[in-house]
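Once you scroll down, you'll see the structures, which are given as structure tokens.
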Structure I
Amino acid sequence: MKILIVGLGSIGQRHVRNLRALLGEETELLAWRVRRLSHVVTPAMQADQNQEVEKVYGIRSFDTLEGALAEEPRVAFICNPSSMHVAPALACLRAGCDLFLEKPVSHNLDGLPELLRAAAERNRVVMVGYQLRFHPCFLAVQKAVREGSLGNLLAVRAHVGEYLPGWHPYEDYRQTYASRADLGGGVIVTQIHEFDYLYALFGVPRRLFALGGHWSHLEIDVEDTASTLMEFQVSGRPLPVHLQQDYLQRPPSRGCEIIGDSGKIHMDLTGLSVTRYDREGKVAETARWENFDRNQLFLDQLRHFLECVETRRKPVVDLQDGIWSLRMALAARESIASGRAVELSEQSQDAHHA
């Protein structure tokens, strides 16, 4: 099998390492590269300047996408900045590739209907890279919500915060996609995983209202803080869900609490634990994954995608799912700009659709 990688930054190289681990050396890896940085990004997120990525992983690089597609790869991974996703994704679909598309799908909705049509007309598998869907903490929470063990749901609080300059110690944070509007950055869309897992749990919100902006000392031209209140419909009733996102917190913090009239559940993605409380407030169940390797999420995600390619099955996060989470994030950004709530009611879905 020939596999094309578009973009060999940190996430592109992670997928390359995992493809080699799962498929071995016989799989031919191709790459279309623009920046042409040669260093290897290690699993510890350091840049090894003494090694060249093409040599280490046995990759053939091309100066043009057309040249790479002439090799007829079966699968393509889109791992370049989000503002540049749509054009190469569309070209790869038209060339007959199944597609792994890194999150977010894009930085706006331009070209996405055409992308959907191209995938449908050619019967291509398209998966969007939301690896938290494979996290044992999220899976435990999803199971509790689906089983109804919390009773009638009353409220949800989700949060994610991490100091942006510490993400990739090997590069200047001011030049990364997360910090630049022209590359599709900003905390709302860059930390879009939370919108995705809330969508997986509860569907599409009817409306939302957000506050946020560039409120810190960080030298960036995008929002670093956002606080979004969403109204979902669950079992015919409104469910208020609050999401806090920022680029500032040290130490990092990430998690979610779901409150029901029969108990509540707390997910700590930083501490790798899930605790469920009964209606009396006593601990009913606790699970911990103390030695969990984060890369396992990407390996499980990759196995699932490759199985979908072989079986022609719908992936757990398909292109339409990825577009819904992007719509939610963009609505939050629109609300910040307008100072008003944004209605999504005509697009709303009831909960437990997943």
Structure II
Amino acid sequence: MSLLGDLVDRVLFPNRELHVIPVLDGAFSPNQRLDQARQLGDEIERPDDIALGQDGALYVSTGNSILRCTGADFGTRAVFVTLDGPVGGLASAPDGRLLACVSGAGLVALSPAGRIVAKLESVGGEKISCPLSVAVAPDGAIYLTDGSRTNRPGDWLTDLMQNRAPSGRLIVCDASLGRASVRADKLAWPLGLVVSSDGSEVWVAESWAHRLTAFSRSGGDKRVIVKNYTGYPARLGPGADGEIWMAFLALRTQLTEFVLRERAFCEEMMRTVPSELWIGPALDGRLNPREPTQIGRIKKLGIQKPWAPPRSYGLVARLDAKGTATETLHSRVDGRVHGITAVRALGSRVLAVSKGRDCLVELPRGRGAQEG
């Protein structure tokens, strides 16, 4: 009945979003370049985001803590601060403060000594429980995304599978974290956030809508840059010459899209099956003998096929100033760098966070796709 319903929707509601997953071609053609990335230092348990501080150190969110990393490859690490909840998105302010998204607590500003100097816990009378990403505009304004009114950042898979009406928000406040207001509402897990190179727009990537949208900073205008990605877009980071780097949590699959539409099955699965075995995307898809069988995902002669339907995947895209993908780096199903939650350009270097494989990596330099 779902297929028939989709056909009826297509006839009666031609402008309604479709479930079609774009193929991996053009700039998104599969390659193995992300597997050529060099791991920096030892493993980091479940890293989520990174930010370069004004002091030249790299700050990494992991669990309830933020690490301060120094050295040529950021291999010298120490705990900068431990907060009251899991830490996600990070951003460095021009005055030396570090901004951190804290699950259940909102946004905090940290002094260079690691002391909390300001907080943003609610806006419009509603608590900010699911802060995902934060960005600072050239004029000092601070933008924050709140992913959901019902779930917290660690419940990202639950939020996707519940398939509820979007409840995420784009929030703006001043440099002191005061005078906060909601700039946009009803966003579908807005994990990606960046201010455009000219400072006139804020770009937001909605993971569950597979969409990239630009919001004008001066008014209520918005425009959709890309309306349908092949994966679940994650955090955004500014690059050189107006470019933007985009991370992807995972690729979409036909099976997951089908389960999302079959609500009775999906809800029973969520009630009766452990979340790590749900039919859905994963940050780390190393084979579990109990995980859901997904056709070609089964190993053949002990070998995981790179073209198999992915449960987890590694993908990073470079976008030009117009939002068009010009280059992508992939870690395919049999790869080792999956679950990318953040990517940042640091001068001539580009670093990425592989939350699925517990590591910080430096992307290989140079363009071009090695077909694999």
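Worth a mention:
- Here P(r) over Cα pairs in 10 Å bins from 0, in percent, for residues 141-316 alone was derived from just one of the structures I, II, and that gives 9, 34, 31, 17, 7, 1, 0; the source is II.
- Label whose coordinates, when FRET efficiency 1/(1 + (r/R0)^6) of positions 29 and 253 (r between Cβ atoms, R0 = 30 Å, to 0.05) is calculated, return 0.95 (choices I, II): II
- Parent structure of the calculated result -2500, given that helix-only ellipticity at 222 nm (-39500 (n - 2.57) for each DSSP H run of 4 or more, over all residues; to 500) is the read-out and I, II the choices: II
- Given 25.9 for mean count of other Cβ atoms within 10 Å over residues 245-252, calculated: source structure among I, II: II
- Among I, II, which structure scores highest (criterion: distance in nm of label points 7 Å out along Cα→Cβ at positions 85 and 237): I
- Test item: Rg and Dmax of the Cα atoms in Å, for residues 21-68 alone calculated as 11.8, 33, pick one of I, II: I
- In this comparison of I, II, the computed figure 19.8 for mean count of other Cβ atoms within 10 Å over residues 277-284 is attributed to II.
- Identity of the structure behind 3.8 (criterion: distance in nm of label points 7 Å out along Cα→Cβ at positions 61 and 109, calculated), options I, II: I
- Value 55, 45, 41, calculated as Cα extents along the principal axes in Å, assigned to which of I, II: II
We did not get these values from a lab; they are worked out from the coordinates using the rules stated. On a predicted model such as this, the values are computed, not experimentally measured, just so you know. Cβ atoms are built from the backbone, for glycine too; each structure is taken alone.
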